[in-house]
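What follows is a set of structures for review.
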Structure I
């Protein structure tokens, strides 16, 4: 039987210490109010501990590996080199640890109180925290920000009982590489995992239910990446439905229906990387009347829910990216603290990045989305093979694609597959936010531009 301790009062209570939550807590504290941050597991959330940070750490090492392998073409001789798996894991863990320490330092230096336990909202709009020793603590707060994150979608129970079926949270904590790996899901996470394990020596097969990988991205871009990763040895099966998964002598026998035909795939491990869903269970949302639409907390541009003084950010409100969650956290905190605040989220300029080689990045609408809206679109493309800087780097695969409104010249979307796409996309996002036209971008001088236009 749980015990309940007495109540404490705060101006802002934030439930969840992932990117959206800790950013909201820090911003609220900077605005000189009393803040408590409630976290069930670890500060930093999925992104910092088991998601984007460890993934990108490994990807950066493997990107360097790709550069080393082409050193001879650049006139360099590097001799023998190898991948040290234990050292890769050590570095990954060190990066994660340093970032967590940095987040904790920022929280503490801004006066945010961190409290570990599972937070939920009561009917009278208080925060009840179930601590790890099952003692319950009740917090009074004028405003509440929900930042509870997400969890991976699961295969049917009958398919995931084996220890050889692994999920996003466990995929990057390994001591050996499976000779054969099947990945259920060809979204951004699945493709990044495919790239990581392929470069480390696995024979990788990606199974995607939709007609093409990265189904939310521009089809022309995804086609380019599809051909590239297949050329690099990754098998990709689209229109693929997993029927059953069975253990057999230390490996998995996966029965799949691919374009109407049944196929058997053998792999030592099956990595499930399907869409994630908001973590909303047992939070008191239904009792309080918080509106949930399609499994996510419904919010407006100020990150407000339909219940006064309750906000939601990040994956809990349908977000998909750490930078989106952080921006939402700032907006929620400013609106929660300042009556005169008019901070608003602009969902049209959220960058999306994939850290394979080549990288993929996008902001705004795809060509398909723009046409579905009835817009008369104009599409421009520029290939890195005609860019002098890309040639000097010997990294000229890919292209930039821009979708504009043919009449108004408004930039509707920018899509990049190629070197440094994740950094270049920020310029496109800034241009769209400031309502610049393609002419404005072209007439802005860029160092080492030197396109081969003749």
Structure II
């Protein structure tokens, strides 16, 4: 029987004598693991739960695919904070330059933007993904879609739910690249955590990363300003080690709170602060190009009958959502005092109450703990099973760092699985019937 959801199937009666690798998950980490193992001569079957591979990759590139970043290696590695040592090992074999060269091998040239971010020349993700999938199939990787992993049988057989019923697969080794729990509608919902925990694999709770936060706006402020970008602005906060930090950029006011590039860059520290203290406070500098003394002097000038909003616009250039933030967050007596208002413009306190749900986050933190893995990313509790990508316990900021490490970890896991299989004699068993 032919099924449209399975490509490159072998006949049920065919005997399998070569070592086989099952890669579970069709995102960048899984696809790279499959490519690496196949290049090493391993028979590879890739199983994807959705109807096509790379859906989150495509959506991430909808506004321009930020593939990696052009900064020097040491600065690049430092972006992974508490997991820099682990990620460094992956990137030593496949760094940002290697990723760009790999894309070039697929006919996709890249360029470094003014922010240091690296994009395909046409900014699109689809041509790269199409070329990659075509090359994988040409090299013999068999891709099976609509196969949602359900775990293992007692004898180690992989179980998949498919539209035609349960499908069982006997593989000599497995790479799991199941993603985190952000954007679950694209396939990564974190459902694998309970399966691995039942196998004795320690898993750190999945948490939102590169996410927005709730701030408890008044209904009036939310109605008037939701969707408005706040720029220029700087944010001051206290990091995990108690050190004061400051960063300039922009963010967006939402109906519930705040999101956007500047907020995402701080999200790990803010999330951890909320977990530790129940809330996190940041200080907004709404006029980063002015000092407080200049503002106080300007705001002390006579209004000549002008409203405070018009006075803020004329003297300090504070209008729109930035003025709205002052009215929302400062006490009335501070609004009436030039010195207090100037201080508020330079250090406006905003309390963040909670992260937005993980399903809304760009990525997730947490996952399979590194002490559950050996240096080759193989599970200590299940020899022959390797893990890669966002399902591991690390996180990265936006800017191409997450994608780069997913690619690199997939390469490590694929190479390690191939090396592990070469140390074992292939089994000769009848292929599992597909129907």
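A value of 16.0 was derived for mean count of other Cβ atoms within 10 Å over residues 68-75; which structure in I, II was it taken from?
That value comes from structure II.
Given a value of 1.4 for distance in nm of label points 7 Å out along Cα→Cβ at positions 52 and 132, calculated from one of I, II, which structure does it belong to?
Value 1.4 for distance in nm of label points 7 Å out along Cα→Cβ at positions 52 and 132 corresponds to II out of I, II.
Of the structures I, II, report the one carrying the highest value of distance in nm of label points 7 Å out along Cα→Cβ at positions 284 and 348.
I
Work out distance in nm of label points 7 Å out along Cα→Cβ at positions 124 and 420 for each of structures I, II, then name the structure with the largest result.
I
Suppose relative contact order in percent (Cα under 8 Å, 6 or more apart) works out to 26; of I, II, which structure was it derived from?
The structure behind it is II.
Cα extents along the principal axes in Å was computed and gave 70, 62, 47; which structure, I, II, did it come from?
Working through the options, I get structure I.
Hey, mean count of other Cβ atoms within 10 Å over residues 316-323 derived from one of I, II reads 21.8; which structure?
Structure of origin is I.
Out of I, II, which one gives 20.8 for mean count of other Cβ atoms within 10 Å over residues 180-187 as computed from the coordinates?
The read-out comes from structure II.
Thinking only about Kirkwood radius over Cα pairs in Å, for residues 140-235 alone, which of I, II has the largest value?
That would be structure II.
Throughout, read-outs are computed from the coordinates displayed, never taken from laboratory work. This is a predicted model, so every value here is computed, not measured. Cβ atoms are built from the backbone, for glycine too; each structure is taken alone.
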